[in-house]
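There are structures below to look over.
The numbers here are math on the coordinates, done by the rules we state, and not lab data. As the structure is a computational prediction, the values presented were derived from the model and not from experiment. Cβ atoms are built from the backbone, for glycine too; each structure is taken alone.
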Structure P
Amino acid sequence: MSKISKVHDKVAKLLSEYPESRNNDNYLFRLYAQIYYGMILPPIETIVSYETISRVRRDFQSKGLYLAEDRVAKARSKQKQEFKEEYKKEHAPKAVGM
């Protein structure tokens, strides 16, 4: 089972068992971190979302500021391409028999 499939299954389980997580990605992330990594995080209302932090970093880097090291940029690019290929394989439309 691929890493994406494992995450997919874990997120599906959380969404099924914790309906509030369907409404709030921060809550879903917090649950994931607590249940699968044993992390204890502060109350959800006090946490800046991972997405917000990531978006700000990307904004800086799109302006040429605080760029990642070359090795990290190459690894990100490679990982992004691998993820796209794996996702396409796992979520390709299925042919329907006529």
Structure Q
Amino acid sequence: MALNPVRHGAPLLIKEIIFDAHGNITKAEFGSDVHITSRPSRVRLLEVTNRGRTYPAPAQHLGKSVNPDNIIEIANLGIDFYEDFLNKADNFFIK
């Protein structure tokens, strides 16, 4: 979690901040405007519901196993897929 002043370079005054045993803020009082950014310690793909049908996070991409906890790997596979797709479309329609 990051606490920053709303205006860059402005002072940030924290009068009181109390966390519970899980790291959640239970009480906070600030003497200035504050921007709170939460950054989870772990990110993973979630299931998606579209038009009433729920799809689980992928376990494979084009026959290769993927780890739903490794979003960077999955994003890179998506980039590779669409770069190849667009190159093929470019070759088919333009070249």
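For distance in nm of label points 7 Å out along Cα→Cβ at positions 10 and 58, which of P, Q scores largest? Display every interim value, and only then the final one.
Values: P: 2.2; Q: 4.3.
When distance in nm of label points 7 Å out along Cα→Cβ at positions 10 and 58 is calculated for P, Q, structure Q comes out on top.
Computing Rg and Dmax of the Cα atoms in Å gives 17.2, 55 for which of P, Q?
Values: P: 17.2, 55; Q: 22.0, 65.
Corresponding structure: P.
Work out which structure the value -8500 belongs to, where helix-only ellipticity at 222 nm (-39500 (n - 2.57) for each DSSP H run of 4 or more, over all residues; to 500) was derived from one of P, Q. Walk me through the numbers before you get to the answer.
Numbers: P: -21000; Q: -8500.
Matching structure: Q.
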